[in-house]
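Heads up, there are several structures right after this.
Since every read-out is calculated from the coordinates, none of them should be taken as a lab result. For clarity, every value in this text was computed on a predicted model and none was experimentally measured. Cβ atoms are built from the backbone, for glycine too; each structure is taken alone.
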Structure 1
Amino acid sequence: MKKVLVITYYWPPAGGSGVQRWLKFAKYLPQFGWQPVIYTPLNPEVNSEDASLAKDIAPDIKVIKRKILEPYTIYKILSGKKKNTKIQANAVAQNNSGGISVFIRGNFFIPDPRIWWVKPSVKFLKKYLTKNHVDAIISTGPPQSMHLIARKLHAELDIPWIADFRDPWTKIFYFKHLNLTKFARKKHEKLEQGVIDEADRVVVVSPQMKEDFGSMTKTPISLITNGFDPDDFKSNNQGKAEKEVALKIDAFTKNKFTIVQTGLLTDAANPDLFWRELGAKAVEESDFKKDFLFVTMGQMDASVTREIEEANLTGNVKDLGYTPHSEAIAWQKRADLLLLPLRKEKEAKAILTGKFFEYLASGSKILAFGPRNSNLGDAMRETQCGTICEYENGGGIRKAIDAAYEEFKKTTAANSGSTEINSPAKSISPAAQQYARPVLAGQFAELLNELKK
């Protein structure tokens, strides 16, 4: 079996969205003749941990972990914070906050605060690879420093290299908020250009990213989106703990019109009109006020909480905080409506978030907020999984809420004679099957095979 070195910052026990893509590719690539060797930090600065993800790591996958020194580590030492204190490492991405900390991050740590890991990693991996053969290298970013490690190895060892971009580099939405000097901006651009020009292949996760990178380089650009793992959604694949969680969720949501949102809900993605329309409907229809439940898991910005309070819906909200991935999926499957707001920025047109694909696999209807003319809008229309509304379209938002609530009432009425807890059986469109992780892993294996020809 051929081997591929995967350089990734995010790996279990880290939780959150960043870990999913290569955790799942590493799971399925061996089916296509490629055995991953994972290189990742021993002590990364991550915002959450999720022990449940370990079940997807095959026993025969080699994982190399090396210590990393980050500015966040030094900050905690100097400020007297405990080692296990979670630092909001990507605060600029979430809040567009300014100030000296953002200026330092953007201008002194280029391309990102993991830059200090590049030289020691190159030194270690050069020695490792002289004794342990691999047929290809894949770097995945952000953080984009991972690409700089692979770039150096590729140049010195002449091993085929694929640069995998889960997000853009200089075109990412928060780049304009980094308060960059002219020198820093040019350095970012030069590093980005060097990576995409020198890689044998660049892989991106959305059509707009493919177009953007394609206009910058002659290197072939391939689109391999994020996706969903069918194993995560098979009811017969649940262990005892997962079944107990599902039963508890069903009991809690029985006869409740349940809207679910998983992951971050930031101020920049706060669907203001959605809360107002919900509040208005609750005033107009007493049954809706009684039936409605909003469940959120992850971090929710204070601005969202204020909007919910002003809509007089606080009593209808259950905030679970960070939730293990397996439990989040159980909630997604149970939802009557899944909330998916994009950021209120022009870059939202290029976003095809990993959360969308898991929502898609749940079979629950999606209500997304953002530009209809966007990569997400195209994917939703293709898979017929719900509605995307412009943020200012109050009428469209209300119409989507009304339709989902009417469907809920029909289902509740149909099950009114049953004494059992019922989670509605749901299916996904045939068009959605192209986003299954095994299918996408096969596409990645094809690219790797082409490099070996």
Structure 2
Amino acid sequence: MDFLSELRSSFEEAADFTERRVRVAGSDCSLLFIDGLTSGSEIAEFVIRPLRRAAGGLAPADLLEWALNGGVEAASGAICSDVEDAEAKLLNGFCVLAVPGAGAAAFEVKSGEKRGPSEPEVESTTRGPKDAFTETARTNTALLRRHLRSSGLRLWETAVGGVSHTNVSLLWLEGTAEPETVERMKARLSALEAGDLLTPAAVERLVPGRRRTAFPLLQATERTDKLAAGLMAGRIGLFVDGLPVGYLAPVNLGWLLQAAEDRDTDWMSARFLKVLRLFALVFALLLPALYVSMASFHQEMLPTPLLEAIIESKQKVPFPTVLEVLGLLAAFELLQEAGLSAPKAVSQPVSIIGGLVVGTAAVEASLISPAALIVVSAAGICGFALPGKSFADAVRLCRFALTVCAALAGLFGLTFGLLALLIHLSGMESFGKPWLAPYSELKRK
């Protein structure tokens, strides 16, 4: 089977695979491209028209050399070494000129149909840049270079996935990033033969390696300035074609607690907000568990007025404190999921009705106590103050686990759960770096 027949067989029954017969310098050639990935006007203007003007008498072997040396007015061109190389070029927006008896050459004629940069939706700021990443990796690298105009910016690309062949771009600043971390990431990406990086969850699961934790080992961001700041801090970046986010590695607790607004305010306000986030992390993690342990096992540790208020509010509630708090936590998660899954036109009314109307009615019907509702609501608000959805989701999961530990053995169970969580986090690493840094590396100045 010859070169052209193998290509036709590879794209058999693919309606967007197009073949155009072109007679060039007395030879019957075939022009192959994928409709939708290429621009028809550019193919006609910069490929077909120059080919029709080719001088007669050119041998098939000389025809490809003539086309690559300026005969075809495409931005870039290369010889296709084999059928697999030609398939990859076709799937990346190239058209392939197949010359019988001489081989094939590919010319870049990518389609301009793509989404332009828009304002960040999740990591929005009042005074920071308003350009966010898109689903096109090349657009993302161009956005990054506008923020980081350095010749030391390195860009390494590869295709990952046994079926999807997703283009992945690795970025770092030469002289700033550690070469060991860069080589470690390259080796990890090169080893991903069977994994298909089509979703953010797949990237965060496959790229770091054996992930046995709910906490993120890659930091996702949609902001160009945040990725540029991470590269300047010695971290490495990752773009996955088709995903409108960039990834930073390694990651630790200190970086996860940094918000986009911190770089746009003065250092004193940024430090104050970071301390507030630390308190929000503690309250989001421990507040429901502390309430369950105190109200169910250690009432003597509560001040008398507070204990009397809790007892009075629970007199008509038919459920124990443990079921009350766990039910409210589950209802809070369901409300949040409903707000995310519902259309934008109804997501806000769903949240208002579920949180305000149903919550107030449940308190008035004595199905839940006001104290438990306040505790769960305060923990939920503190969870929303944490930057990064992956990190906040992990905290919410641990909040459930710690509440169950407190329900089993009070403060003793809560202490056991906290020690288990601390041991788990202290043993975690992100590309060789401790996950609890910089808090695990405190030094006297």
Problem set entry | Structure with the greatest value (metric mean count of other Cβ atoms within 10 Å over residues 138-145, set 1, 2) | 1
Seminar exercise, completed: Working back from 13.0 (Kirkwood radius over Cα pairs in Å, for residues 154-225 alone, computed), options 1, 2, answer is structure 1
Exercise. When volume of the Cα convex hull per residue in Å³ is calculated for each of the structures 1, 2, which structure yields the highest value?
Worked result: 2
